[in-house]
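**Q** Each structure below is given as structure tokens.
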Structure I
Amino acid sequence: MTLRIDMHSHFFPPIRREEAARLDAEHAPWLQIDSDGEHGMMMTGEREFRPVYRALWDSARRIEEMDALGVDVQLMCATPVMFGYRYDAAAANDWAQRMNDHALELCAYAPARLFALAQVPLQDIEFACAEASRAHRLGHRGVQIGNHLGNRDLDDDHLVTFLIHCANEGIPVLVHPWDMMTDGRMKKWMLPWLVSMPAETQLGMISLILSGAFERIPKSLKLCFAHGGGSFAFLLGRVQNAWEQRDIVREDCPHPPVSYLDRFHVDSAVFDAGALKLLVDTMGEDRVLLGSDYPFPLGELKIGDLVANHAQLSSEAKAKILGSNAIRFFDLNEIV
């Protein structure tokens with residue numbers, strides 16, 4: 001039987017406003033659960049942020065839905081609004097520790113089927129490295145970070161230092177877009193999620209390549225980008241052409257962009273058979289992992305069906321993408 005391991009799903013624990021206030025009383029996220037217990041609203045201070053439902057905070061409901069969808073294992077990570085990068089580093093460190101402990105509590109309901117990726121206070125490198133290591137020792141299978149820290153992209157020395165730490169400690173890293181670029185021109189129709197989110201993801205990947213950051217980061221780093229790498233696969237040819245034609249593009253990048261494809265993985269959340277084929281052709285079948293963005297409505301609602309039913313992927317490729325690549329990437333050998 002082919003395992004289905006969804007390595008990109010989110011959680012948001014039932015944080016009360018009083019707990020959130022320990023991070024920041026005005027803006028920190030918390031969960032307002034409706035009287036029916038089935039629905040709720042993510043809040044940031046007094047502001048409504050996003051409507052959600054019980055699977056986001058209730059492991060029993062999550063397992064029920066996983067069973068209905070034929071998903072064997074999920075790795076859960078923080079909803080990006082939980083990152084807390086804007087706050088005082090010490091408060092954010094305490095917040096990250098509490099959120100990571102909440103995540104392990106949720107996983108304890110079904111420890112053979114639910115695993116967690118930690119969050120870290122990325123604004124302080126010492127706190128971030130220490131928390132990544134602490135969480136990994138406690139059972140987190142990796143760490144999730146945002147694709148940028150304010151105006152600093154992944155090639156920034158601060159963030160490269162964190163990636164080097166994770167490489168040296170054997171901690172897998174999932175990069176998730178967040179705080180999407182907008183100057184007010186994308187206010188409606190979820191355009192920040194539809195346009196900026198793929199661009200943010202590609203920006204993180206290209207910044208690591210063209211800056212020469214990959215020359216400093218050990219090749220042992222397990223690095224994965226969410227949402228199929230955004231627009232990366234479709235625009236890689238443009239980047240390659242620019243590197244070949246313009247010295248300003250290649251001044252810090254000693255090798256062609258296409259030569260760095262073995263330095264990272266991507267998930268499969270692209271929602272289109274043609275896009276998935278392009279992604280697999282670009283990255284290789286060993287570097288695409290099943291990811292759904294569950295339980296949000298912009299995620300893959302029938303988790304894994306795009307891969308499993310794809311007419312142009314071999315049975316071997318499907319088995320890798322649906323499960324075995326994640327087992328290798330996150331060291332999940334105990335579930336086999």
Structure II
Amino acid sequence: MKIIRCDRELETPHIDRTLRDWGHELILMPENINEDELCTAMAECELLLMCYTSITSRVIASAPRLRGIVKYGVGIDAIDIPAAHERGIAVVNIPTYAEETVAEGAFAMLIALAKKLMPLQKALLADGWAWPTSRWLGYDIAGKTVGIVGCGKIGSSMARMVGAGFRARVVGYDPNKSSIEMQTIGIEAFDDLHAMLAICDFVSLHVALSDSTRHLIGAEELAAMKPTAILINTARGALVDENALLHALQEGRIAGAGLDVFSQEPLNRKSHPLKALYSMDNVVLMPHLTFYTHEAMDRLEAETLERCKEIIEGRPVTIRSADPRLQGGPV
């Protein structure tokens with residue numbers, strides 16, 4: 001079988017070695033491949049693995065032999081799933097490999113911002129020391145209110161860390177969960193996003209990107225937040241109106257942000273619309289790597305190979321995600 005894995009910059013040596021050991025032809029494509037090049041490469045492809053690369057209806061149409069698309073990760077917004085399903089092509093993701101891992105990453109950014117770790121480190125490296133003046137005053141997490149937007153598995157893990165772990169009040173907004181469900185995981189449910197944002201000291205986003213959640217946090221939502229509040233986003237960049245966020249940070253209308261994801265990736269210092277973020281001491285930037293640990297990658301590679309084997313052998317593909325967009329495909 002001819003197999004293409006896009007986004008070769010994300011190293012998956014166990015996947016690559018195993019697929020070749022199974023006797024398949026594996027071709028690795030770079031993250032920045034354009035649509036024309038990918039369409040040409042897909043002519044004989046039977047199985048496609050991708051993480052970030054956009055898989056459009058045109059890419060799918062260019063692959064008459066394609067049997068399955070495996071997203072080795074969680075988010076599926078870059079795949080034209082209806083176009084694949086119309087062709088009888090299975091689409092599957094790996095939704096559970098990094099639940100704790102990403103929550104830990106979100107919490108790491110939260111605590112770094114609360115304690116001003118990044119500017120303190122910069123000052124220490126530049127000056128050798130920093131004295132306890134008012135500019136370095138941080139915040140406790142205990143006793144504060146942390147809002148979780150999206151209370152699924154990652155959001156639930158984040159809630160446990162800040163609630164049981166750091167004695168914060170945990171509130172949450174998730175139209176897909178009942179207040180009883182949220183109460184069982186230690187989250188006080190809010191039906192009104194704006195009302196929740198208004199009381200939060202920290203807000204962490206853990207929502208899948210879809211048409212209904214794009215720019216879920218926009219200018220109005222940012223205006224509802226406290227000027228002392230901090231926003232954390234480890235889910236998808238487009239959940240936030242990033243231009244509105246940039247202005248809110250520049251004008252001091254919120255206190256800070258921890259960002260691992262961006263609508264346009266990769267971030268860069270020269271031409272990116274968010275390049276001003278690099279110079280802000282109240283912003284922690286990550287290069288979409290909160291998922292990237294030894295343990296999470298072991299889980300990701302193992303489960304990706306399980307899904308590949310099902311497609312290769314023509315067996316029903318196991319879909320562990322509850323995302324309705326993945327339902328209704330071939331079985």
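**Q** To test your reading of the models, identify which of I, II gives 0.98 for Rg/Rh (Cα atoms, Kirkwood Rh), for residues 140-259 alone when calculated. Walk me through the intermediate numbers first.
**A** Details: I: 0.98; II: 0.94.
Derived from I, not from the others.
**Q** For distance in nm of label points 7 Å out along Cα→Cβ at positions 100 and 124, find whichever of I, II sits highest and give me its label. Mind dumping the intermediate values first?
**A** Values: I: 1.3; II: 2.8.
Largest calculated value belongs to II.
**Q** Please state which of the structures I, II yields 60, 46, 42 when Cα extents along the principal axes in Å is computed from it. All intermediate terms of the calculation are to be shown ahead of the outcome.
**A** Details: I: 60, 46, 42; II: 64, 49, 33.
Going label by label, the one that fits is I.
Readers should treat all values here as calculations from the given coordinates under stated rules, not as data from a laboratory. The model shown is predicted, which means the values in this text are computed figures rather than measured ones. Cβ atoms are built from the backbone, for glycine too; each structure is taken alone.
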